[in-house]
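Heads up, there are several structures right after this.
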Structure I
Amino acid sequence: MIFSARIRAIAGVILISALLVLYFVFAGIRAIALLASGELIPVVMGAAMLVLPLLGLWALLRELMFGRSATRLADRLEAEGRMPEDEVDVSPTGRPDREQADAAFPRYQAEAEADPEAWQSWMRLGIVYDACGDRKRARWAIRQAIRLERN
């Protein structure tokens, strides 16, 4: 089950990334055409159309690197047998039961506060934040785990 979920996630990332790159290519072609016009307003629009896809490409690469690092750490955590053990019921749509996830949270927060230099603690906390539906804090905790593991 976990394997098929991972395959679906990877396929989704590949599909969305390919569509985004295709968009960047078409936007770049149009931007070059506008730059070639020689008129002020189309040249400015063309320059903007080149900058925005470059920013998008940077953001895409950053997200792909984050996903790769987070997956690598989650795999290491699982290999060490340190994934959060708390079983949380999920709805038919795959969303975890919020009350059960919230009840598990304090334990992992205390663990991260007790050992702030251990990447494993932050990764576990990030996984639990994600289970609680708090994506912003989950990403922050997982970024902290990645930074600590690199050092």
Structure II
Amino acid sequence: MSTPTTHYAHLAELSALVGQRLGSSEWMLVDQARIDRFAEATGDLQWIHCNELQASVGPYGCTIAHGFLTLSLISAMFDSAFVVDDVVMGLNYGLNRVRFPAPVLVGRRVRGHFTLQAFEPLEGGAQLAVLVEVECEGQDKPVCVAETLGRRYTVSDR
């Protein structure tokens, strides 16, 4: 992935951006090889994800990505959407809500749009609640909508 085009100099400046879009990620291809690697890593080998022949006569006419695969791509999407220059470390803290309104069909590209929902100062950093809407190329509905909780630190003694 390339360097994000949206830069913020200081974590503290995000506190004034609650309710605003922080950035959008690059497109990422979800091909069968990625789906198969995720299936192997998680043990979720359901035919709708892994059996191209059976899925071709299924409800979507092809295999689809696991919802949790789509969710797991959000971390990489964050990295290409925006950067805060004085952040030295970030941690996933959790999720408040996750939905998968539409499937990701094999061979499609996805990208995330990130809107800051809340900013809570912490010692050495802040906790961010960020609404992530993952869109799939060629589809009207988002394929994942999640509110992520992340902690970002500007000092490295954590």
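Any read-out appearing in this document is the output of simple, stated calculations on the displayed coordinates, not a laboratory observation. Since the model is a prediction, treat every value here as computed from it, not as a measurement. Cβ atoms are built from the backbone, for glycine too; each structure is taken alone.
For which of I, II does FRET efficiency 1/(1 + (r/R0)^6) of positions 18 and 34 (r between Cβ atoms, R0 = 41 Å, to 0.05), calculated from the coordinates, equal 0.75? Checking each candidate, the match is II. With respect to relative contact order in percent (Cα under 8 Å, 6 or more apart), the largest value across structures I, II is given by II.
For structures I, II, which has the highest computed value of distance in nm of label points 7 Å out along Cα→Cβ at positions 10 and 114? The structure with the largest value is I.
If helix-only ellipticity at 222 nm (-39500 (n - 2.57) for each DSSP H run of 4 or more, over all residues; to 500) computes to -5500, which of I, II did it come from? Working through the options, I get structure II. Using the calculated result 14.3, 43 for Rg and Dmax of the Cα atoms in Å, for residues 98-137 alone, pick out the matching structure from I, II. That value comes from structure II. Have a look at I, II and say which one yields 2, 9, 17, 20, 17, 13, 9, 7, 3, 2, 0 for P(r) over Cα pairs in 5 Å bins from 0, in percent, as calculated. The read-out comes from structure II. One of I, II was used to calculate distance in nm of label points 7 Å out along Cα→Cβ at positions 42 and 122, giving 2.5; which? Structure II accounts for this read-out.
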